[in-house]
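No value in this document is a laboratory result; all are computed from the given coordinates. Given the structure is predicted, the values throughout are model-derived calculations rather than measurements. Cβ atoms are built from the backbone, for glycine too; each structure is taken alone.
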Structure 1
Amino acid sequence: MTIERFDKGTRMSKIVVHGDTVYLSGQVGQGDNITEQTESMLARVDELLARVGSSKSKILSATIWIANMDLFGEMNAVWDNWIDPENPPTRACGEARLARDALLVEVIIRAAK
């Protein structure tokens, strides 16, 4: 089975496809609050999945990290409006210190092709 790597850097690839499984590196968003960051982060997930012939309806699992659990409800409001309600993935969400202080949310996605 082949492994395809997209947007390779010295440290990581943004997308790895192994067989019919798509792995996205951690995706973050832009904006001044968690709502804006979650919206732009999930738009980026849509773009990356589309590049390799997948979509949010084929997400198998999502791991979400937020900088402060007090923001959980705001993040979930965006997630709930975005996710395909007919095909919800498995999901975990936890609080973590992210790579930069301005970041409030990050998601790691695994999807079927």
Structure 2
Amino acid sequence: MQRTANLLADIPAPSETEKFTDILNLPGIRIERIVSTGQVDPMGQWQCQGWDEWVLLVEGRATVEMRDANASTRQLPLERGDYLLISTGTPHRVASTDPDHPTIWLAVHIGETR
């Protein structure tokens, strides 16, 4: 059965929290839409996943901070259309999103086990 939908339809109103919507959830792969309006990960709080994550910034702008094996960090400013692969075990955090306009992400989690 095929399902058709529009990634940019039904964008939620700004709120205190990000909005996560699963688009596809199959063994070994999960695709989700994330809508941010100013939300960030707190300073010093790193996400570190046991799977690869490919992220496309569909709308808006954001900054992702990545930490390497030497604990050095780098800021990656993202604009509409930019994408990024976050490899398994790479500490990262969302350092900024646009508080005035929705930042819409498409995240593909590869090899995730739930």
Structure 3
Amino acid sequence: MEGKIIIEKVIMTIITVLTSGALGFCLSKLKDYTDKKKNDKNNEKAQNEALKMLLQNSLTHTYFVYQKIGVIPDYVYKNWLNSLKSYEDLKGDDYIHNLAEKMKKWEIEKTDIIE
């Protein structure tokens, strides 16, 4: 009878150890998963900010190049507007909208590239 109690205690100890280990392993994997999701979200945010800054730089550069000339080709203007849309989608709003308003008054040179 006493041997049976010892075997039951050993079995219960083994079950407890295995259950605790399995639970610990699962919690560790869950933590790794949530940390990865958090890092992915932070990386995506950083990439969006970098893209927004690149678009802002490109939009500004194009504006000042063609402002000096006084005329902008239609294909450049169309690309500028597409870039502006992407910039706005990324929640960019600085001074670029002021530039867009000024560009509306410029002469747009018609080319054979856009029909």
Which entry (1, 2, 3) yields the derived value 2.8 for distance in nm of label points 7 Å out along Cα→Cβ at positions 71 and 95
3
Distance in nm of label points 7 Å out along Cα→Cβ at positions 15 and 39 gets 2.4 when computed on, of labels 1, 2, 3, structure 1
Assuming 2.7 is distance in nm of label points 7 Å out along Cα→Cβ at positions 7 and 23 as calculated from a single structure, say which of 1, 2, 3 it is.
3
The value -29000 for helix-only ellipticity at 222 nm (-39500 (n - 2.57) for each DSSP H run of 4 or more, over all residues; to 500), derived from one of 1, 2, 3, belongs to structure 3
